[in-house]
1. Can you spot which of I, II the value 1.53 was calculated from, given it is Cα Rg over 2.2 N^0.38 Å?
2. Here helix-only ellipticity at 222 nm (-39500 (n - 2.57) for each DSSP H run of 4 or more, over all residues; to 500) has been calculated and equals -24500, so which of I, II was it run on?
3. For which of the structures I, II does the calculation of P(r) over Cα pairs in 10 Å bins from 0, in percent, for residues 13-52 alone return 31, 45, 20, 4?
4. Given 4.5 as the derived value for distance in nm of label points 7 Å out along Cα→Cβ at positions 29 and 61, which of the supplied structures I, II does it correspond to?
5. For which of I, II does distance in nm of label points 7 Å out along Cα→Cβ at positions 21 and 45, calculated from the coordinates, equal 2.9?
Structure I
């Protein structure tokens, strides 16, 4: 049972690192778009348009739900 839990922890750590790398790549693409503008290439322009679409589709209720989940996780983590 202990090795199973250790495996789950390793998988979680790998997934968190992948999310961090993905967020860093998106941030880099946004910076490239800010520096180069519309001439930065079709891929970067598509990423920016998808981010804009995502931001438009997030409702205030979804933002409140995300804030509740994050704050709950922080409270649970601080009590450990």
Structure II
């Protein structure tokens, strides 16, 4: 079985579905699968995302004065 081709076929079929309950069931299965992958560390973080996080960490280290405390963030959200 060609996994990529199979995924494309499933996506095409899902785009035709009009049954909301069926879509909810498929979403539940996908959510469950993702949770299982997270529990077993099978989820791979894309390299582009790692790059963004590394840049943000480097910026925070160079410019700690730009960081907000959790209390400041919560106060800002409350106002």
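1. Structure I accounts for this read-out.
2. Computed on structure II.
3. Computed on structure I.
4. Answer by label: II.
5. I
All of the numbers you see were taken from the coordinates with simple rules; none came from a lab. A quick note: this is a predicted structure, and the numbers were derived from the prediction, not measured. Cβ atoms are built from the backbone, for glycine too; each structure is taken alone.
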